[in-house]
Structure I
Amino acid sequence: MNTSYQVRVFGITPRKNRQGKVTAHAVRWQVEKSRFWKTFKVAAQADSFRSGLVSAQRAGTPFDLTTGLPVEHGKPLERMSWFVMTCKYLDMKWPDLAATARQTTAEALIRVLPVFVPDKPGRPDAETIRSVARQWGYNTPRRESDAVPADAARVLDWLSRHTTPVMTATEAETLRSLQRAVTKRLDGEPYAPTVARRTRSVLSNMLDYATKELKVLDSNPLPDTKWTNMPKGKRKVDRRAVPNPIQARTLLRIVGETPRSGNRLEAFFALMYFAALRPEEATNLRKEQLALPAPRRNPDSGELEYDWGTLHLERARPYIDALWTDAGTVGEDRPLKSRSAGEVRPVPCAPELTAILWRHIEQFGYGPDGRLFVGERGGPVSKVTYTKVFRAARETTFTAQVARGPLARRPYDLRHAAVSTWLAAGVPAATVAEWAGQSVAVLLEVYASFLDGGEEAAKRQIERVLGTPPR
């Protein structure tokens, strides 16, 4: 049994409701680096429990690293509740996970949690359980803080004590329930294949942790369990969603004419269409990453002419709820996707995009930190802002019938259009993958979506190779 003598017992913290009335009393203590809590409705009960912890500490009794209790009070490890185990798993993973990975891991745990919630007296309703698990239970810093509301603390305490033991995950009935939770949404519709696979991956990794580190299971049951209901299908771009050059250019022009923020965001969306930038990469683009040749004036026509430039991408700022970031801010600066810190990805900047960027710079300049796109309040452009502008421009650009369809439904479809354009132009897949920041395998699976007419062009090329058939 894993035990330790490094124990700290803290004072009793009263839990108050919104009216300021004390509704519960929380006892908190720490064994090595792990924190534990237990709530009581009566102050005397909390004081008695705390006194027992202090007495055990003074008597030199070892404390269980898993349950946090003195060994004579700790339950057998194999009886550890599912919720306690999943919290420990997330606590172990939390420091090394990016904010987006923290969120996806927590969401995966929430999907399977109902399988282990028994129908017992005092059980919170399903919506409350999901909300408290997301806001507090599966968020390590918030769960360990003193700011947990009394109502949420009671839900956490109930889940800790009443969710079924971890060992029930090896039972056939539980495994069938887990398959339904992983593959089916609450409304009965199947999850997307990527969501289902991600949830099963988190579940399997967690059961490995329960087996090899917590030792509350003899073995992970998932590798030997074949789930026939897992959603099938590869990640593939819907070809109908990819705008052609006329549609894309019209959409970009309408973006620039959209009131309030549209003129600031035309270049933002142009980066996605002409250079295949992800939204989080465009949001974080800065002056020092731009290698744009200065425009030249044509001596004959007097018009300005632009040439190819290069974008040197280094970091991104993906949108993520402040719940999951270390700084408590919306969004988090991260290395480029699938690249290590400091690694740069050069992307060619077509002359048309060069012209759009120069117009943006001349009109709006740069932010104080060199950022190319700045929100109205001076910070990074928010996802809410650029999504609202994009939707408004899309409704203006397309007829009502077309707007109901998938064409350019999301800003990300502009990136799909860029990659499709490169592929249709005959750029080698390895080069396209490098520019887009993807592996060749992922590129061919996800982004090999040709524009309308690309397939016909390929057919004409085949006809030229075959030649005219003999008469």
Structure II
Amino acid sequence: MVRIAGRIVAMVVTGLLLRGAAGPEPLWWLAWTAPALLLWLALKSSATDARWMTLGAALIGAGANLHYFTIVTRSPLLAIVLVTGIALFWTLAAGVTRRAVLSRRSAWALFTYPAAWAAIHTVMATLAPDGDWGLIGYSQGDHPVILQIAALGGVAAVAFLVSLPAAVVVTAFTLAASGEGWRRGWTAYLAAAVLGLAAMGYGAVRLVQPVTGQAVVFGLMALDADIRPRAAASWISPIRDRYLTGVETLAKAGAEVIVLPEKIAVGDPGQIDVWRAALAGAARDQGVWLEAGLAITHPDGIRNMAYLYAPDGREAAAYRKQFMAPPERTEGYSAGSDYSVTPVGGAPYGLAICKDMHFARLARAYGQLDAAVMLVPAWDFGHIDQWMGTRMTAMRGVEQGFAVVRTSKEGLLSISDSHGRILVEAESAAGAGRTLLATLTVEPRRPTLYGRIGDLFGWLCLAFVVGMIFPWPRRQSRTV
């Protein structure tokens, strides 16, 4: 009984620490350290105990997302399913590591755990409707030195790097305790150390590269207000006036490009035409580039659009959102498929909307179009996921080498450079809304290896994991 109680305590403590690494705003240092306890539970227990202890700890940790998932999906049952799914990822990563280390009895098996997380990121980004939202690779959003490795292998490479130290420590102690000794695996431990130091060095060098280009003043404004299709004119007009006043204020303060949020209004074509005319007039009157998100009801589904207006009032670009958030999928929004890149002041600017930037393949398409800046109107969920939404979007900038200007309702107004550094940010507000004015040096897109090879690193990691957990064929001795 005492033994079982001790294991339950270990499981709970591990789970509570994992909560800090698995939520919408993770603690970066727990992402590096807490997994060591999870791996210790997996490697130092019997097969049966390892399964229930790692799953229990993972469920406690992933439970940090339960409230958020409930709001996003509007279904407590579906939220529980999603939490369970994340917990299974942690359990899977620990389980394949256990199998590799205990069956191979080789220090090289330490690379199984980081490779498993890189593979999970890659598979989820490819197959899941919500991509690899919130997985461990995004936990380092406020640490640009670490993020730079994404320019080589995407967020999967960041996940690999973050997961490496815990795997080294636990694998080394496990093999030493089983009589394998420390010296036998020194080449694997040295390789892991060199790999980690090289990644950090690459990040440090990349961050000191000079930034040259044209200084552009950006204005951002967000108002936490919701306009639905059947909203009364008495509700719509004051909100539109506040946005137009905000555009005027930002322009007078020196803004050259102004970005408003996603879906500042949702309505039928006639209602939205009024907004489009007003926005075009504001761009013309203030002599600025103006981007705003609007949604139009349509027989084939609601179209979530972003419009870009030139200083002469011309509608220079229109973009239709490609990846829908869970509420949009249930509300009948239809997806677009085209990309939009427009020259602004001599630099190519791309348009995307909120969740679009959670998907590396969409950002890669814009990288191939040489977008130097992405304008991203967004709408987060009650400020709960604002950190994660902003950092996932900034990660796309590191992967492809472009800057990002993101304005979100119920979230953050932010600007990040091509290295993923958050240059400025402020929280949106109701009432009069929130405005932000900042200067960004717009440089040509920095080509990246990841932009050329895509998810090759993640798929290679998947192949490595498969190779580590399945038996290798043995050569048969030949008899004469």
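Observations on the model:
- Entry that produces 4.8 once distance in nm of label points 7 Å out along Cα→Cβ at positions 187 and 411 is calculated, selected from I, II: II
- Of the structures I, II, the one that 46, 29, 24 was derived from, the read-out being Cα extents along the principal axes in Å, for residues 211-314 alone: II
- Which of I, II yields -16500 [helix-only ellipticity at 222 nm (-39500 (n - 2.57) for each DSSP H run of 4 or more, over all residues; to 500), calculated]: II
- Origin of the derived value 24.4, 96 (Rg and Dmax of the Cα atoms in Å; candidates I, II): II
- Origin of the derived value 14.8 (mean count of other Cβ atoms within 10 Å over residues 171-178; candidates I, II): I
- Structure responsible for 0.10, with FRET efficiency 1/(1 + (r/R0)^6) of positions 19 and 291 (r between Cβ atoms, R0 = 41 Å, to 0.05) calculated and labels I, II on offer: I
- Given 8.4 for distance in nm of label points 7 Å out along Cα→Cβ at positions 59 and 355, calculated: source structure among I, II: I
- Given 16 for relative contact order in percent (Cα under 8 Å, 6 or more apart), calculated: source structure among I, II: II
- Computing distance in nm of label points 7 Å out along Cα→Cβ at positions 155 and 219 across structures I, II gives 3.8 for structure I.
Just so you know, all these numbers are worked out from the coordinates, no wet-lab data involved. Fair warning: this is a prediction, and the values are worked out from it, not measured in the lab. Cβ atoms are built from the backbone, for glycine too; each structure is taken alone.
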